[in-house]
Structure P
Amino acid sequence: MSSTEIFELTFALKVVLWVEAIVYLGIGIFEIFDDFFRKLPSWINLNGKLNAYLFMEDKMQHKFHAAICFFLGFIALNGIIEGAVTRFEIELLFIGLALIMMLLWMILPPGRLALLMLLTKPETYLSIIMFYLFSDLIRIEIFFLCLGFNIWGLIVYFLNTRKNIIPFTYKRFHDDIFEAGIPESRIKAMDKMAGHENT
């Protein structure tokens, strides 16, 4: 596609855009306006009281996630409404998904929980579909940029994440989750998914 060319939506692209609009725009809108009913994570409390710095850090990360989701969902919804997309809009969707996947590669937990995390994230499937069906719509430079983001995520995982968490085992991960004050019900759910028996 040229920079000014309009690509009318195919059935496959409509499905992808609807999924992105529903999932990302839904999450984005919800997280933007959830300030007064969101349950705060337990780890932002230190010494029996709310830690102001950790509260602000959590708020920033949460709203940044909301902003990224809203951004991707808005692009998808705009394409649906217009019935067509430009090359730039498709490229933005590719880059957005690639950046999210880069983050997921970097923070894969130990053991089979890593595979389960990837299998439960919509970005995994959307990225595969976009690369397989629509990579011919974007510039080759953007294709390699997105591929590079994914590769960088894996490099960080193997050469940074795994080397900083020693030993890189689920037991260590489980113990750190417990120490961080995560609710027991959530820990048990993660243990079950990981096939971990706490002895």
Structure Q
Amino acid sequence: MPPQKRIFRQDILQAATELVRKQGAQALSVRAIAREMNCSTQPIYSTFESMSALQDALMDYIRQTYLRTDATSYKEVAFSFLNFARNEKNLFRLIYLRQRDANDTIFEDPNQTETIRRLAASLQLSGTAAAEMHRRMQYYCYSMAVMMATGYLEFSEQELGLELTEYYRIILSYYKQVQNEQQLLYWLERSRNLLV
């Protein structure tokens, strides 16, 4: 008898991701994943004790694989998120447009800690103020991402860049209590490393 093919946790998560990418979250089931992998359901059930556990692991896998970025600028982080919405519509829907429990966090942002740290350092903001500023930028990006992921609107890279820069200027003015154009230019220059 030939040896059985070993199926690892990573294999299951990759197959589940491909299934969602091709057919959407509604297609996600143990049987469908097994079909995608050309195996029985047994290895999936022995790796994950329930469909809920598999879905939790899948969400984390997608966040780490598609949303974590080594971007060095704030704008790059935003572009990474927006391009995920544009290019991976079904995965975006699974992560961001699902029904949530009341205790669920609003955003799954694996880059949040580093992003807030960079904002605080570049703009001389407290951690609390930087976190609040980032949360408001997230709201803005999220709305554009939803429009792209649902096919409501499409933005070119240039349009996205202009929208992000303009909103950043507005929110920067608020958090730094900018009184005039000269002050705004000063803080834009101080934070230019975030806008590249």
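No value in this document is a laboratory result; all are computed from the given coordinates. It should be emphasised that the depicted structure is a prediction, and the values quoted were computed from it without experimental measurement. Cβ atoms are built from the backbone, for glycine too; each structure is taken alone.
Quick check on the output: 15.1 is mean count of other Cβ atoms within 10 Å over residues 19-26, derived from one of P, Q. Which one produced it? Here the read-out was taken from Q.
Work out the source of 1.24 here, i.e. which of P, Q gives that when Cα Rg over 2.2 N^0.38 Å is computed.
Working: P: 1.18; Q: 1.24.
The read-out was computed on structure Q.
Taking relative contact order in percent (Cα under 8 Å, 6 or more apart) as the criterion, the top-ranked structure out of P, Q is P, with the highest value.
Comparing distance in nm of label points 7 Å out along Cα→Cβ at positions 43 and 59 across P, Q, which structure shows the greatest value? Walk me through the intermediate numbers first.
Details: P: 1.9; Q: 2.6.
Largest one: structure Q.
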